[in-house]
Structure P
Amino acid sequence: MRSLCVLALGLGLAGWSPAPQPLAPHQQLAHDIYKQLIEINTTDSVGNVTDAANAVAARLRAAGFPAADIFQGGPTPRKGNLVARLHGRNASVKPILLLAHLDVVEAKKEDWSPGLDPFTFLEKDGFYYGRGTSDDKAMAAIFTANLIRMKQQAMVPERDVVLALTADEEGGEYNGVEWLIANHRALIDADFGLNEGGGGQAKAGRKIVNRVQASEKVYQDFTLEITNKGGHSSQPQADNAIYQLADALTKISKFAFPVKLNDVTRGYFEKMATIEQGQTAADFKAITQATPDPAALARLSAVPLYNATLRTTCVATMVNAGHAANALPQRATANVNCRILPGEDPAEVLRTLVRVVGEPKVTITAVKPAKPSPPSPLTPQIVETITRVTEEMWPGVAVVPIMGAGASDSLYLRQVGIPMYGVSGLFGDMDDVRAHGHDERMGVKEFYDGQEFLWWIVNALSGAKRAS
């Protein structure tokens, strides 16, 4: 691993190798933090993000981080954020920010497979199971363990390394990054940062690409509502609010927004055409032509991942209707979640939904204003570093910039001029994505590979070297 040592500025560290048994001390530390975080319920409904932030703060203090370099705070007792700083040699160079969120989406034990509990960390058949194992407590644990490792090994970066672990990325009233920007901007101000949103893609056990998220779609929810005078259920009427809402949702389900490629997505498909094989590779090439092939578009649109890259998407996610089992519904509502391509006007998306539904009785309104963010520049320093480390660890695996189909906290930082890059080195099967779903999991080997990948990346980008 000689070139990695050169890349990491002569750190003299051992080269990467698969996770041994027993684990190396830095891997055991990451494991223990990971387990601890998974077993702290940090859902918005009943969880407590502050408990998770406290657990990390205690580990940082035990590792020798002074109290002055650890900030904890938030808008409510349950929504605490943590910001920690490892000081560098050159205060004139702006820091690198390591961002991960501590909150997780809701999870019920009864929805998971027998023997699995969302808030019990379990290793089984080569995987770690638990809510947050992939989104996003793996990165939180890895960033924390690696920062402690830097401290223990007397690694001094050229620039400060700032760790921010936050609340309410998955929803809730008090987004942690937004709160920190509004109240403690100086704590997280940085030259650039690393976050979730990218990661490695594998298929049938073969690693395909290591993705770098440089932009993301715009998140917006819309409420569909229809009201009715109702009545007794023994006398059904033609204008039933539930049926009318169902008709509206069915129309939306059958509608596809037009395909629009931007610089990032076009580059993604062009690059993937040289990596993929067979019909898929041919389809990637065909849709990047001046006149895209309709058959290729149809085949790729049938794959959720590619469909989300090709166009704006809107999908029903929640419904609520009726007030009694023996009464005709007086109100029926639904939430339709849209992920809008960068550069598209959210107001035009609303107008499109109104046109598609075509029923004046169904009102459609935006829940909150959309929050667009500019793309992050693909600077050579960052892309070349990620590419070199990727090639060392996984020869032949290409680095591909992507537009994130989901929303992340990177948007708030991009809005205030801090470029963010979604990259983790954590590989997962593209056909078995379990984040936000039942039986969420992370490969054991993949977790420790990601830890090593991020160790090299952060050391290289921060200019770390041993204290003399």
Structure Q
Amino acid sequence: MFENKIYEKCGVFGIYSKEKEVDVASQSYLALFALQHRGQESCGIAVCNDGLMQYHSDLGLVPDVFSKETLDKLGKGNIAVGHVRYSPMHQTNRANAQPLVVRHIKGAMAIAHNGSVTNAAKLREELQLEGVVFHTTDDTEIIINIITKKRIYTNSIESAIEQAMYEIEGAYSLVIMSPSKLIAVRDSCGFRPLCMGKLNDSIVFASESCALDSIGAEFIRDIEPGEIVVVDKNGYRSITTHCAANTGKKSGLCVFEYIYFARPDSVIDGACVHVARLTAGSFLAIEHPVQADVVIGVPDSGLDAALGYSRQSGIRYGIGFIKNRYIGRTFIQPTQEERDRAVRIKLNTVESTIKNKKVVLIDDSIVRGTTMRRIVNLVRETGAKEVHLRISSPPFINPCYFGTDISSRENLIACKMSVPETCEYLGADSLGYLSIDNVKKIAMNAKCGFCDGCFTGKYPIPEPKPVQKNKYDQKIGDI
């Protein structure tokens, strides 16, 4: 039903304990539950116990895939990696569930990946010509094969990863488990977040700090763009060959992490997500003021921006929607009538907040526009006198190559219509987007640069060239 939202691909987690026979599976489960917003298609956990790896992954939400019995079967150990995954529409594939586990001549390895490799087609073809057989359609299998190749000729897994990074382009935040080590890796631009924490004598890594909070871990720091952090029995150490000081590359964290992807209680690269969204709403009120009676937000990521708009404008903040949290993102209906009904099933309005009011309606983005059109119509049917739509991001006018599902411009409403035309199509009385200048200021405390290529067309690294899909690169095991 909400197929017109922008979705992030994945969330990753890893834990290394100095003690053996620890319930790292249950700790991973709790962390993945906290990262569930980053992916609802599939999830998985791999556990290492005295060099032996056990793993389980499947389609579904974390509590559906893992029961107490399933976690017990994984057993106790001292290292674990976990993953939650989202894939683009109509590409659900059980084989793509992570972590991926491989066994090679020098041992075993499990990997969990968040991001998108921009030269994946080229690397995949090269590997296939060398005889590599692929079992998934995901970039992660390319990464793991390249690392495995390098491992054969290097003296450690971290050296293999360091060498592989010269070949892999694009976005990748990784947690990798060997029989004796846990390794965290972030690409040189830092497109996707990755942080490190401490839980008693254990070191943990996660896509967001909220996952550390969920297991009672203390936040230590963010992994730097280009950094490799290795944890073993001797503690942890850092490899900075691919960091900015040695490469000169500028960081480019996806600014949409602050607008939509991340949980509000997370702190990413030094900036609080909740505060960033409040700031976005405040900027919206300054840029697009309006006379109105109430400000409401579309759950969930529009709520903080709505509160920021209310505080800046002095217009009362109200609860305009109640969200049914028991319907996942895959709740899709085939006909227009069923889709319109589905909006009411997932979002229901609060009549006392909206009826006979001039309403400021806040959301994080507009993609195709069809879902927003239904939401505006829902507010009008509830009795709003006026509906003034405010969006806490600039218009999407370009594809994203680094881990979200904006693959082309053809379905983006901002590429087809002007702002007044979009406003008329959506049925709103007015429409205002956050400016590009101000979207760069919503996380002023962040210790990183931002990628805003989906708004500006300017990316931290060269835009990849279109590559014809390999005729053998077909989806397998689709259900």
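Just so it is clear, none of the values below were taken in a lab; they were calculated from the coordinates. All values reported here derive from a predicted model rather than from experimental measurement. Cβ atoms are built from the backbone, for glycine too; each structure is taken alone.
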- Message: Tell me which structure, out of P, Q, gives 25 once relative contact order in percent (Cα under 8 Å, 6 or more apart) is calculated.
- Response: P
- Item | For -7500 (helix-only ellipticity at 222 nm (-39500 (n - 2.57) for each DSSP H run of 4 or more, over all residues; to 500), calculated) the corresponding structure among P, Q | Q
- Please state which of the structures P, Q yields 123 when volume of the Cα convex hull per residue in Å³, for residues 130-209 alone is computed from it. Q
- Taking distance in nm of label points 7 Å out along Cα→Cβ at positions 178 and 194 as the quantity of interest, name the structure among P, Q where it is greatest. P
- Message: If mean count of other Cβ atoms within 10 Å over residues 354-361 computes to 22.4, which of P, Q did it come from?
- Response: Q
- Note: mean count of other Cβ atoms within 10 Å over residues 242-249 at 18.9, derived from one of structures P, Q, originates from structure P
- Note on the structure: From the coordinates of one of P, Q, FRET efficiency 1/(1 + (r/R0)^6) of positions 26 and 346 (r between Cβ atoms, R0 = 35 Å, to 0.05) came out at 0.20; that one is structure P
- Message: Computing FRET efficiency 1/(1 + (r/R0)^6) of positions 250 and 434 (r between Cβ atoms, R0 = 30 Å, to 0.05) for each of P, Q, which one ends up highest?
- Response: Q
- Across P, Q, distance in nm of label points 7 Å out along Cα→Cβ at positions 258 and 314 reaches its greatest value in structure Q
- Query: Comparing Kirkwood radius over Cα pairs in Å across structures P, Q, which is largest?
  - Reply: P
